[in-house]
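See the structures that follow.
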Structure I
Amino acid sequence: MAAETHAGTPAEDAEGAAGRRDRAVRAAVGQGLLDVDPLVCLLDVAGIRASAAALTGAFAAALPPGTPVLHAFAVKAAPLVPVLRLLADCGIGCEAAGPGELALARAAGVEPGRTVLDSPAKTTDELRGALALGVAVNADSRQELERLDALVAAAPTRSPVGVRINSQTGAGAIDALSTATATSKFGVALRDPGAREWLVRACLDRPWLTRLHVHSGSQGVPLPLIAAGVRELHALAEEVNAAAGRRQIDTLDIGGGLPVNFASDEETPTYGQYVAALRAAVPALFDGSYGLVTEFGRSLLAKHGLVLARVEYTKTTGARPIAVTHAGVQVATRTVYAPAAWPLRIVAYDAQGAPKTGAPVAQDVAGPACFAGDLLATARELPPLAPGDLIGVPDTGAYFFTAHYGYNSLPRPAVHGFTRTAAGGIRFAPVRPAQDLPSIVAEAGAAFRDALL
């Protein structure tokens, strides 16, 4: 599929993300998106295109012409077929972490040769299926490599095969997301006794093992620490190739994990800054000796998603104003359970979708779920909210409303993409319908109602 080179229309580019967001909120109200559902989620198509162009452009500017590069979107960040299709149109492939995500990539029309399969728990059938398709596979463990030995011997494959290492270069600010710790569950630990020697020998014994993979980045991990993991990967590849006497390892999958700024509309760090950090730490990575694969997710989508919810009631308890909305743990699970690690901004709008004005008041923004901790914000300074007003929650395009949490059987909200028309209006396109009550009942085993009697 041909890659798009434009980020958006000139009007969209000039307006900026915040301006497009406010325009989309007014249009959502005006076009009745919230008339039936008090909670909708919006994706800024121009913003997504701009992020994809920034990623591909940053690497293209740093690499010799003709260097093979696959930018694969981490499907888990936004497992929505129209999003994967849009990114494919921008030249971005897919990184799948299991059979469901692999099926989504195929449904979006992403070619197997532009797809990577990563997971620490791949079954034999999953591996066999990926190898039959020609999907790239990264083995996560010694035992998985042994399974691959049998599968590759049984049937030739077009799939590039690699092994994931844990560089053990250290944790970032969020322990649960740090993949390069001394005891991380991912990959083959590089610094454990004898591990490096085993990895070199494992590659030499398997001529079909042509890739190495690391994922040292994530939210809360600074650029120098991410780059340190990639430096370890490159050094190991050089060691394997020297021992082999040939360029056996021809591609380095450097993962993703570029952090996202949740404090403002500024997109920082940028892909340009990421590439600069890598060039400073591993200059030879950009000499064209190796093909590259990246696996970014959050940084491509987060800034371009908005949760928009109606304020249903307001109350005051213990002198604290509380706005009860329809957005909570079901769309912002990480924030509700770990608010210090995942703080979100709240933007207040009136019932017509215009930015709300008034002297800020410290107030809680609560969700609809039946537990006390279902809060998007505590004591947040906002213009006084009233029933019928709207709250917007920006930066939620990755891992928030696209990873629904079914507490209280709350339905999955509708997702709409938006673009600016030539006439200056907003056009919405359906990405995912709102979940209806019959489907919730069906998922809960209605067809087996009497099975336990």
Structure II
Amino acid sequence: MRRLTPVVALGALLLTALPAHASGGPADREGYGTKATYSPRQNPHTYQRPPAGFAPVFTENVSRHGSRAASDSADGDLVLALWEQAEAQGRLTGTGEEFGPVVRALQAAMAKTGYGNLSGRGRQEMADTAVRLQRRLPSLFRKIADDGEKIDVVSSGQGRAVASGTAFTDALAGAEPALKPLIGPVRTDKDLLYFHKAAGGAAYRDYIENDQRLKDTLHGITDQPKTRKTANSVLRKLFEEPFVERIGDPVGAAQAVYNLYAIAPAMSAESPGGRGWGMERFVSRKDAAWFGYVSDAEDFYEKGPGFTGSDITYRMADVLLDDFFRQAEAKRAGTSGLGAELRFSHAEEIIPLAALMRLPGSTRPAEPGTAYTYADNPWRGADVSPLGANIQWDVFAKGDRYLVRMLYNEKETAFKAGCRPIAEGSAFYDLDELERCFGRS
């Protein structure tokens, strides 16, 4: 979610100071957008068995990094400056009096973790996902160990992605110790896993910076009366009305409060006693849902399905989809010595890949002139790319026939319309069929 530049914002929040004597529950996942924390989407006891005679021979994934601290201190700095002014003027509500100390403690925890870095919860999310992977495919990992196959680990090179890869592979080796010498160090491939900032993303970056239709659409969503009404509701929970009326940019201030609310669960391991920060005391479920929608709208148009008739937001993800196919095809051809390919990346890569692959929730762009809303579009950031989101292909073989099963956030997921599974309702697809329906053969 875009926000005011901190230096400008702090000066703009209060047009004039009030004189000192003047008088006057956690939200659902949608309320967190892409800052929603991770949980697997299917009971491990309900996965389909592969057809008789087929055994797993390879697995590959791409994972968003796990839960993390906020990217920087801007939101906390902005909110605390505002809070301190209200405190000095005696304009805090009862709830508002509790707010400042919580924000200070959360800011201190994020500074200690390192802004943008993987949190304790993020490391646990990665470790737990790795252990579930090993438990889903125990025979594969025994085979990898017995045959001495390698496990390749690649990331965007960003600290939280590198740390996610390390946490994941440490847990995988803990679950199957014989794998440890076979797991490579985390290597960097920015063209593959940070493509929005690499050479292949040049046209995309031009769209983000210069497309007037995009700017007008997002401005229309953010500037509507409901956003201003919701911002006033957020601020009045913390500050008395005369103070709120003097805030120069109430939407920017409320968004900063919301951003702290949204990131707090990702920092739960660093909270006092690990019990969480209780930020739901300060932002109502209804208000969080609206700002979650505003955040989702930005991600939808900047990274996801976007506008009908345009693929600028996701066509660059083809490099990643191509690598999924390339790795599976090399296994079938007998030219790969890998048992697993593990990739660690970001929402800026997962969201476009989901749109390119037409994964559930990412199939419907918005008509120009008709804004994306929750009422008419299934896209939700918390479902498409929560923190720790992942897409996995498991490859099974019997003789010279190779099948692929896809898991999306650990849920068996059908490939896009037009791809035919081996039987109606099956989660398994012939690799040849996937090559056909994705235009690779």
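Laboratory data are not the source of any read-out in this text; all were calculated from the coordinates shown. On a predicted model such as this, the values are computed, not experimentally measured, just so you know. Cβ atoms are built from the backbone, for glycine too; each structure is taken alone.
Points worth noting:
- Label whose coordinates, when semi-axes √(5λ) of the Cα gyration tensor in Å is calculated, return 41, 24, 21 (choices I, II): I
- Read-out helix-only ellipticity at 222 nm (-39500 (n - 2.57) for each DSSP H run of 4 or more, over all residues; to 500), computed value -13500, structure in I, II: II
- Ranked by FRET efficiency 1/(1 + (r/R0)^6) of positions 129 and 345 (r between Cβ atoms, R0 = 30 Å, to 0.05), structures I, II are led by II, which has the greatest value.
- Top of I, II by FRET efficiency 1/(1 + (r/R0)^6) of positions 137 and 377 (r between Cβ atoms, R0 = 35 Å, to 0.05), largest first: II
- For the set I, II, ranking by mean count of other Cβ atoms within 10 Å over residues 49-56 places I highest.
- When Rg/Rh (Cα atoms, Kirkwood Rh), for residues 73-288 alone is computed across structures I, II, the figure 0.95 traces back to I.
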